[in-house]
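Values in this text are rule-based calculations from the coordinates and carry no lab data. Please read all numbers here as calculations on a predicted model, not as lab measurements.
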Structure I
Amino acid sequence: MSLAVFYEVAARYAFNAPTIWAYDVTYMLFGAQFMLAAAFTLLRGAHIRTDVFYERWSPRTRATVDAVSYVFFFFPGMLFVLYASGAEAWQSWLIGERSDWTPWRPALYPLKAVIPISAALLLLQGFAELVKCLRVIRGTPR
């Protein structure tokens with residue numbers, strides 16, 4: 001992504017020859033990076049939550065709230081995203097979908113496949129987080 005931006009800036013300002021493709025490549029790669037980093041963010045506990053209340057609770061209460069949230073909100077939401085995006089990505093691969101809004105017509109199917117892959121990785125990480133929560137609730141050491 002950085003190379004595409006660097007190339008575009010150099011081509012545009014040094015040679016007065018802007019590219020057609022650099023903007024598309026940049027937002028596609030940034031979107032993929034953002035989606036694929038979501039599971040790592042979950043691993044590090046960096047997703048948004050209301051720390052004003054959360055930090056005052058005992059580890060067992062935090063684990064209980066997290067476990068309930070995973071079971072009733074996170075897993076159903078991610079399963080829906082996996083199902084819906086998987087069907088969309090599969091259809092996109094079958095037809096070899098390409099962009100119509102730009103002259104160089106980049107392939108969209110690899111980009112659409114990033115969404116179900118990210119959902120699957122999030123589900124896997126969510127399961128690991130749920131196991132951690134259950135161990136804290138039961139008082140089992142890590």
Structure II
Amino acid sequence: MAQLARYLGAAALLAVGLDHLHQRSAAHYAAIPTIGTLFLVNFVSATVVAVGLALPLQRLGGPAARRLPALLALSGVGIAAGSVAALLISETTGLFGFTEHGYRSAIVLSLAFEGATILLLGTYLAYPMIRRSLRKPSLT
């Protein structure tokens with residue numbers, strides 16, 4: 001269950017990055033100062049983290065094999081949540097002088113991928129705690 005959430009979360013995160021790359025070129029966000037660069041940074045960081053989550057890190061052994069996947073998952077949640085926050089800011093007060101208007105299909109799709117990333121990687125991160133609590137004997 002946890003590994004499925006990890007791999008599906010990695011795929012959703014990669015989709016977040018690809019959507020930002022597409023919008024950077026197809027919607028001409030590259031021409032917007034700072035925003036175009038941030039869309040590129042989103043793509044690169046989402047891709048690096050998604051690939052890291054998809055790698056068989058358990059083969060590393062030792063503490064790295066236990067900690068690195070969780071750190072990558074937490075980073076993925078941060079990328080997705082940061083994207084949602086930036087969108088909300090750009091729609092209300094503006095972000096670096098840019099204001100977004102409306103919810104065209106690319107924005108709705110991005111929000112769906114970001115929500116899926118947060119849910120799936122959050123599930124992956126919470127799974128060990130849930131599993132431990134299910135193993136504890138009840139006091140009743």
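Worth a mention:
- Relative contact order in percent (Cα under 8 Å, 6 or more apart) derived as 34 - corresponding label from I, II: II
- Given -27500 for helix-only ellipticity at 222 nm (-39500 (n - 2.57) for each DSSP H run of 4 or more, over all residues; to 500), calculated: source structure among I, II: II
- Parent structure of the calculated result 11.7, given that mean projected area of the Cα convex hull in nm² is the read-out and I, II the choices: I
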